[in-house]
Structure formats: C-alpha cells, structure tokens
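Here, each number is a calculation from the coordinates, and none is a lab measurement. Owing to the predicted nature of the structure, the values given are computational and were not obtained by experimental measurement. Cβ atoms are built from the backbone, for glycine too; each structure is taken alone.
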Structure P
Amino acid sequence: MNFDLFLARRIVSGGKAHFSRTFVTIAVTSIALGFIVMFVAIAILTGFKKEIREKVAGFSGHIQVTRFTQNSTLEPYPIEKKQSFVTQLRKNKNIANIQVFATKTGIIKTKDQIQGVVLKGVGSDYDWRFFKGKLKTGTVFSVSDTGRNDSVIISEKTANLLNLKLNDDLRMYFVSGELTLGRKFKIAGIYSTGLEEFDKMYVLCDIHHIQRLNNWTADQVGGFEIFLRDYDTMEKMGLYIYHQVGFSLDAATIRQIYPQIFDWLDLQDVNVLIILILIIMVSTTTIISTLLILILEKTRMIGILKSLGMRNSGIKRVFFYQAFFIVGRGMIIGNLVSFLLCWLQQHFGWITLPEDSYYVSVIPIHFGLWNILALNAGTLGICYLIFLIPSVVIGRITPVKAIRFN
C-alpha cells in the first residue's frame with residue numbers, strides 16, 4: 001500500500017469519531033443479525049427438505065421399476081424377479097441398494113372398526129435401516145426365501161385408530177377376483193414417520209403373502225425399489241435406469257410418483273427467498289446510511305486529501321476498506337453465532353414442531369457447504385455493489401467547499 005493511501009486511512013479512521021462509531025456498531029450488529037437470519041433460514045429449509053425427501057424415499061425408494069400400465073395402481077402387475085438389468089445396476093457406484101416389493105390393498109377389521117390399508121410385501125433383500133430408526137415399539141421381522149413370516153409392522157397412527165397393541169393379532173381381508181380372502185398376522189413392531197398419509201396407508205409384511213394372495217410364483221414380484229447414494233443424482237439416474245429396464249417396464253422417480261409433495265417442498269423456497277430479500281433490503285439501507293455518515297463526518301478530511309493531490313479512486317478505496325471491515329466483522333459474528341445456534345438445535349432439538357402439520361417433530365437443520373459458501377460470497381458481492389452508491393458522493397466533493405465544511 002502506498003504512503004498517501006496509508007495516510008488517508010489513518011486520517012479517515014482517526015480523530016473524534018464517537019458519532020460514527022455508534023453507527024458502525026449499529027451496522028455491524030445489523031449485518032450480523034441479518035446474516036444469522038439468512039443462515040438459519042437456509043439451514044432449516046435444506047434440513048426440512050432433506051428430512052421429507054428421506055422419509056418419502058424410505059417408503060418407496062428413490063426410483064421404482066414396475067410394469068407399464070395405463071393407470072396408476074396400488075396393485076402392480078407382476079414381473080419376473082430375475083432381470084438382467086438388476087445385475088448391471090448393482091455395479092453402478094451411484095446405487096446403494098435394489099430390493100423387491102409387492103403391494104395389495106386390503107382392509108383391517110377389528111371387533112368394532114375397519115380401516116383400508118396397503119399391505120406392502122418385502123423380501124430378504126429389504127434394507128430395514130429407515131424403519132428401524134422410526135420404530136416406537138417392537139422390532140422389524142426377518143424374511144427368508146424359503147419360509148413365510150406372519151409378522152407385520154404397522155404405524156402408530158393405525159394402531160391408535162384401531163386400538164391395536166404390540167403382539168396383537170391383525171386380521172385383514174382382500175379381494176382376489178370374485179373371492180374375499182382373509183389373513184391373520186401378528187404385530188411385531190409399531191412405527192411412526194410423521195408422514196400421516198403414508199403412515200395410515202402402509203402395513204409391511206413378508207412378500208410371500210402377497211405372492212400367495214395374487215397366485216404368483218416365487219419368482220414374481222410387483223417391482224423393484226432402487227436407493228441412490230446421492231439424492232441430487234436422482235433425475236439423471238432415473239433417466240439412465242429408464243433406458244436400461246427395457247420397453248415393457250417403467251422407471252419412475254419419487255418426484256414423478258408423488259409430485260404434490262415435491263411441488264409443496266419447492267414452494268418453501270419462495271418463503272425463504274422473501275425472507276432473504278427483506279433482510280438484504282434492511283441490511284443494505286443500514287450499510288448505505290453508515291457509509292454516508294462516515295463520508296459526511298470526514299468531508300473536510302476528504303477535501304484536504306484532494307487538495308494534496310490524492311485522486312478520487314484512492315479516497316474511495318479507503319472507504320471501501322472501511323466498508324469491508326464493517327461487513328467482515330458482521331459476517332464473522334454472524335457465522336459464529338449461526339453455527340452455534342444450528343449446532344445446538346441439531347444436537348438437542350430444543351425447538352419442536354407439531355408433527356401432524358409439518359411432518360417433523362423438531363426443526364431439522366442441515367449444513368450445506370455450498371449453501372454456506374454461496375451465502376458468504378453473495379453477501380460480499382452485494383456489499384460491494386452497495387458501496388458504489390455512496391462512493392458517488394465522494395467524487396462530487398470539491399476541495400474548496402469541503403475544507404470550509406463544518
């Protein structure tokens with residue numbers, strides 16, 4: 001840094017500046033609070049969307065492969081379990097698991113109540129990690145390729161509606177052609193995911209029951225559920241798998257199967273965008289006001305520097321450094337406080353939500369590295385553009401009038 005710029009910085013930042021320091025403190029506080037609100041809002045939004053996506057995927061996988069039908073149905077047509085594309089897909093590094101499933105609509109009947117549900121059959125390759133984390137009581141059941149297990153797991157919502165408990169017998173009735181078939185199961189576990197429409201719908205059982213009810217062979221299943229390692233690759237992998245499964249089968253992502261849920265999640269982006277715009281407007285006004293006050297307070301000094309031959313660009317750079325010093329302090333404080341608040345919520349879950357309305361019991365937090373970097377870079381970029389407004393004032397200050405300014 002050259003000597004005249006160093007001298008200018010000392011002159012601008014020195015002297016009696018009690019008035020400006022007050023506004024600098026206000027500006028730093030405003031930037032820090034605004035940054036905290038933006039940081040937390042983005043962390044909550046990404047956490048909320050991630051939580052809902054994982055819950056939906058837990059029920060259906062990220063991609064489902066079923067037989068082509070003209071209308072959507074909860075009872076898919078059977079396909080052969082042994083498919084050549086399955087072996088090929090298992091080698092793909094983006095795929096975490098492929099598992100078979102089959103579904104059949106039925107009615108649970110107790111002494112005084114009935115409830116329509118979807119009985120979902122799972123095989124020995126089923127990944128239970130999702131439901132193990134959602135169990136309220138009991139345990140998951142095991143499925144073998146040789147025997148048939150009569151255990152089922154039902155949702156807490158269904159259990160409360162029908163007054164059922166762990167280890168109770170569960171009687172279900174199904175329509176198969178012109179026949180009404182009954183089956184008796186035993187409740188091995190009770191789960192709750194918070195997705196009420198899914199919880200009320202699904203009862204999980206051994207896939208052999210579905211095969212027997214539909215008169216399928218042991219080599220026939222309803223379809224395949226494919227789990228991905230990274231949700232962000234779902235659209236690309238969905239298209240890839242669609243071309244791999246052949247003309248008689250269809251590959252649909254959960255966004256295509258449940259568009260209403262994901263459209264609702266996309267609407268949450270609008271809410272956060274409105275918050276960001278409002279915070280940026282408030283912080284922008286504060287920064288501009290602070291810089292104008294600093295320039296006004298140092299008008300005489302600016303005139304002296306200009307009379308000594310210092311260019312406008314050099315003086316602007318001085319205030320530019322001052323502005324970024326203010327913004328930098330605000331962002332550092334904002335980052336530290338935001339990380340602390342998010343970490344506390346993530347580990348202790350102090351702030352709760354009504355699960356029936358929001359599908360989650362506590363406010364979810366997710367730290368997205370790229371989101372954090374984008375927020376910090378965006379804040380710096382906006383502050384740079386903001387500085388261009390008060391910098392115009394510096395260019396219009398004339399040395400004679402400025403020196404006489406009091």
Structure Q
Amino acid sequence: MEQLAIYGGDPVRERPLSYGRQYIDEEDIRAVAETLRSDYLTCGPKIEAAEQKLCQVTGAKYAVLVSNGTAALHLAAMAAGFQEGDEVIVSPITFAASANCILYCGAKPVFADINPETYNIDPASIERLVTSRTKGIVAVDYTGQAIEHEAIGEICRKHGLTLIEDAAHAIGTRYKGQPVGSIADMTCFSFHPVKTITSGEGGAITTNDEEQYRRLLRLRAHGITRNRDEMVHPTDALWYNEQVELGFNYRMTDIQAALLLSQFEKLDKFGARRKEIVARYDEAFASVPEVTVQREIPESDTVRHLYILRLKLERLNCDRRQFFDALHGENIYSQVHYLPVYWHSYYEKLGYQRGLCPNAEQYYGEVMSLPLHYGMTDADADDVIRAVKKIVAYYRK
C-alpha cells in the first residue's frame with residue numbers, strides 16, 4: 001500500500017484487521033436453520049422468547065423487538081409523546097439516528113456537549129439547555145459506558161422529562177450493579193453485526209411502564225391491535241383487528257430472533273473478552289504520552305463496543321487523517337466515531353451551526369476507534385499496539 005513508503009519494510013500485519021466484526025458459530029447457524037425449517041419465519045414464538053430473554057438480561061419488565069436500532073429510537077420517541085414544538089436534548093457524538101428520531105416526531109434536537117474525558121453527554125450541559133419546551137433527553141451510552149444516570153435522572157425528575165437511553169453500544173453494561181435497560185424510562189438497543197451480539201439487523205426497546213409497552217407493540221405493527229380494550233369499535237370476532245393509530249412495520253423476523261437467542265447465550269463470554277482486550281490496550285497505551293484513552297466512571301461496569309484512541313496532536317507532527325491513513329497502511333483498519341451530528345449537511349440546512357459543542361468538536365478531530373471484537377486474539381491486539389507505537393515513534397515531535 002502507498003502508506004508503507006512512509007516507513008519502509010512490511011506492515012505489522014499481512015491481513016487487514018477491521019475495527020468491528022460479528023462472531024457466528026455453528027450453534028448460531030443451527031438455530032437459524034431450525035427456524036427456517038419451522039412453521040414460523042415471522043410473527044412467531046422466537047420473538048416472544050427473545051423478548052423474555054432480553055428482560056432477563058436487563059432486568060426490565062417489558063421488551064419489544066424491532067427491525068433495527070433506529071426503529072427502536074423512533075418508536076421510543078413516539079411513545080414518549082415528542083411532537084412539533086417540543087425540544088429534546090441529545091448528545092452530538094453519536095450515530096445520527098439518536099437525533100433523527102426526534103426529527104421524525106416533529107420535535108427539535110438540542111445538542112448538549114460531552115464530558116471531555118468520558119465522551120458521554122455532560123449533565124451540566126444538559127441542565128443549562130432545559131427550557132419550558134424541553135420534553136425529554138436522548139442520552140447515549142457512548143462506546144458502551146453507561147451515562148451518569150444519577151445526575152441525569154435528577155434533571156429529569158426536576159423538570160418532568162422523559163429519559164430515553166440509547167444503549168445501542170451497551171448491551172451487558174451495568175450502572176452501580178444494575179443492568180442497562182432497566183433504569184431509564186425507555187432503553188433502546190441495536191443488534192447490528194458490529195455490536196456485542198447480533199441478529200443481523202435488529203433492535204429492541206425495554207421499559208418498566210406497561211402503558212408504554214402496549215403502545216410500543218401497536219406502533220411496531222402499523223398501529224393495529226387485536227386487544228378489544230384498545231379498540232374504538234370492539235367485537236368478539238376472532239378475525240377482527242383494528243388500526244387505532246398510525247404505526248409502522250418495524251417487526252423483527254423469527255429468523256433474526258433465533259440468531260439473537262443463540263447470541264444471548266454467548267453474551268457473558270463476548271463481554272469478558274472485550275474487557276480483556278480493553279485492559280490490554282489501556283496498559284499498553286498508558287506508557288505512550290502522545291495518546292490518551294477514554295476515562296470510565298466508577299459506577300459503570302462497561303462492556304465496551306468501541307475502543308477510542310485519542311491523539312495529543314500537540315505532541316505529534318501529523319494530523320488525525322495522517323495517523324488514520326498510516327494505521328491503514330499497517331493493515332489496522334480503524335474508524336472514526338462520530339462526526340458531530342449537527343455537522344452533517346442535512347442539519348446545516350436546518351440551521352445548526354458549528355461551535356455549539358466545543359468539547360465534542362475538539363474530540364472529533366483527535367480520535368479514532370481501534371479494532372475491538374470477540375474474534376480477536378491476543379496477537380491481533382498486540383499488532384494494533386505495535387502499529388500505534390510505530391506510528392507514534394515516527395511522528396513524535
């Protein structure tokens with residue numbers, strides 16, 4: 001590759017190592033094959049079984065599986081009652097769906113800055129942005145680390161706000177010993193292939209509120225119900241169903257749910273291995289003054305989805321792009337998470353301007369995500385460490 005000319009010689013690896021990758025074994029394949037041979041490919045028993053399993057994992061009373069994490073956020077925002085004229089506070093360092101779900105409902109995203117050390121949304125920034133129009137908070141467990149539930153929960157109670165926790169990164173994480181998924185008013189998960197466990201595509205919402213749960217079930221399936229108590233024109237005819245509000249087809253298939261059920265059985269070992277790799281990275285990079293790593297709050301027992309390396313550019317004769325490209329030349333395929341949401345051109349058209357969240361904007365220019373997934377060996381992790389140290393040594397001032 002062209003980048004090798006910088007260093008000469010061979011890259012640290014012969015084959016590329018991606019920042020994220022699913023892990024599928026024969027048990028997963030058998031689970032999907034059995035469902036393919038069954039009577040139900042969708043709307044069948046695997047859905048309820050996987051929802052019950054998610055409740056066991058999170059401690060939530062109710063779970064609703066949906067087609068993807070974005071669908072989960074959309075339905076949660078609808079169930080929260082966000083609408084035109086409302087403001088909802090959200091982090092800018094996240095995938096765009098965390099803010100888009102607010103727009104889907106006609107409400108306005110208001111971006112709070114991040115803590116410059118943890119990279120999660122800063123409760124003090126949230127508090128400064130609350131107005132009479134604020135109706136909720138979409139708080140992201142960025143990289144898998146739990147948000148500051150105690151402080152954010154107090155803000156919600158004080159101002160009567162709904163808290164939606166975007167836990168797309170955080171399945172398996174605990175806050176003060178309590179699983180993520182049972183703390184916020186609603187919690188949204190993603191089961192995309194690069195997440196800790198996968199259903200191919202898929203998502204879920206958990207809640208302890210039965211009324212929200214019933215509405216989420218309706219919204220997932222076009223707003224149609226078979227429950228007579230929810231109907232305007234009830235009947236005892238077995239064939240009768242009634243659309244009582246405008247919903248969507250956000251259902252997960254039984255094929256996906258079968259894979260998810262199988263993956264749940266490996267969640268503990270997946271999480272444990274991710275923690276081992278994170279510890280290996282942290283130890284290695286502690287002796288490299290040109291980089292820094294994400295600080296974890298003591299309340300969060302984190303199953304990390306992403307490992308963020310932050311460059312101290314004042315100590316290096318390069319910018320983030322040069323460092324990123326150099327890693328690629330070593331066959332370490334990192335990624336950048338994320339462009340501040342309001343920097344996207346669509347948000348620019350809505351009137352959002354740069355400068356809203358200084359911590360987030362500085363963060364974006366200095367970080368990249370290193371490979372982190374269950375299938376990595378110690379040798380793979382050591383290759384990442386060697387590549388980072390090699391590039392730091394080359395660009396060191």
Read-out FRET efficiency 1/(1 + (r/R0)^6) of positions 42 and 378 (r between Cβ atoms, R0 = 41 Å, to 0.05), computed value 0.50, structure in P, Q
Q
Value -0.44, -0.62, -0.72 of log10 I(q)/I(0) by the Debye sum over Cα atoms at q = 0.10, 0.12, 0.13 Å⁻¹, for residues 98-257 alone was derived from the coordinates of, among P, Q, structure Q
Among the shown structures P, Q, from which was the value 77, 54, 39 of Cα extents along the principal axes in Å calculated?
Q
Comparing relative contact order in percent (Cα under 8 Å, 6 or more apart) across structures P, Q, the largest value goes to P
Match the computed value 0.00 of FRET efficiency 1/(1 + (r/R0)^6) of positions 34 and 66 (r between Cβ atoms, R0 = 25 Å, to 0.05) to one of the structures P, Q, and report its label.
P
Test item: helix-only ellipticity at 222 nm (-39500 (n - 2.57) for each DSSP H run of 4 or more, over all residues; to 500) calculated as -11000, pick one of P, Q
Q
